[in-house]
Structure I
């Protein structure tokens, strides 16, 4: 009987991180933001807030969040109002906001998500991970507000915002550790950013072709990206035990 109870306990711990809790919070302008909050099976110190690419939803991070949970991180995968549908998951925030909008209109959603993670998720540290347009915005928001993130991960960032310097001109105020990466043929978009950022920068370019955005982590070259990302996290944002 004791062995049976232990087996059930182990099964519960192994599967508890596999289920996300859908949470909702309000952005500064009143829009209700939907996100999936997912905990690892053990105690954690750090929440990683995950922002999707253009036309997408929190569904971009289904498998990625599970892998991060296995590494000991809690995750908050966010629906921004500039988005649509991904992996069959509809973007609820976009629907509530009246449909897809300009990229920069998602900023209040991103700020609210980071604030929710700090206040409500029981974490000592918050990291932010952006994909494509949101990768550019996490750089900008972290530069503007030191409370937005303790470390920044940007997958395929670029100047996607109607001008050539929207991101670049703000990077001198970014002092958080930053991880920059992309598909191999996109490296020219983010390498100029690296020299502008005031804090420590880790740039990664895959040996293979890679893929645009955070989906690189589930691409054929995903192992390369995971190795680089986990090394960055271990150095700058441990799942547990960081100062």
Structure II
């Protein structure tokens, strides 16, 4: 049975004054040892968050595909590990949409992260228009196929399905829709990496809250959640951790 993973993504939020929230979330993670918890914060907070997180894995939200070089404003895997990051998000829909990143970019960044010793949460998901056109399953399959790095295994790689239209909108797919996409994602992984697919967790992301977490996390092939706005405070994030723990214990 795959352990549930609840990962927070602070996006472009968070200042040093928010570090007590990190400490509270770390305490909740220690209190729920049957669940894996991680927090991906802005670059500027990684070192400080790792310092107050007391065992809570701290991650980045992006990195460059090269190990070093003339890449103004970018950051490498080695730089991230040096300041305490242990994982990174790659291919988030906001990077794909706002920064026009492709699945090839996500593939190269995933490989760079693994090469540099970081674990990876690799994102995929369709837009509202793509879902309305009946292309959601094909989009997710294509993104996984083109983004999945060589040697993918559950030791270092997690997939996150995030329908772009559900991020920060308060809208979520039906449980049946989530189950269908996660099943498609699992099948694509098996096609690509064989039995290793059974060890790769697939998270759901998109307007996950304490109120809907238990129902979403109980869906087949949903191995956890990638949480945006609700991860910014312990008050909102801890109930999601506890929902995952209750399912694990049950």
Structure III
């Protein structure tokens, strides 16, 4: 069955091109031109993924992203941003967007990004195997893509889950941000602040004190390392 994608963009030319390429790739595509209409459409008929422009009338894209992240279904979000809007892009990632593209972008690249995000959302294990990763009270199951901390289920975005699983698979190893972009996002190049933002979000969810992280530690001048509990 074809999966439904909602495109939210008030630029008719961009929206027409995006919708045409996604339809050609086999997706069922709906389009709305403002944030309020996007929220109403998601409530009426939840899509499998949302392609979301940040510069929208009525309700802006950041607010739409924030409200979508409050939904229990965790619909994946790919943001579209103007090239100079780095602050908004970082804020969007903090709010829980799964991926982003800067305008102007290649429609073919967007189709590839949509396919990549949906593969993960549809249950493709982060690494190709059904694993159970444990560190004290933190348990990550890659098959159902579920994570719990001290018995409490964690609400993680697709990229947060994959980043956590990757780091836990390699305890004690320091990864450069560029390596994490390549191995978790599948990007050979990109904005490395994406990794920084996702690490910050993960720490807020898995660390007792995010300001003094024990699990996901910073390796100055390199990147990040996962440190398992001493009794794990």
- [ ] For structures I, II, III, calculate mean count of other Cβ atoms within 10 Å over residues 50-57 and state which one comes out highest.
- [x] I
Task: For 56, 36, 29 (Cα extents along the principal axes in Å, calculated) the corresponding structure among I, II, III - done: III
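Bear in mind that the values in this text are calculations on the coordinates, not laboratory data. Quick caveat, the model's predicted, so the values are computed rather than measured. Cβ atoms are built from the backbone, for glycine too; each structure is taken alone.
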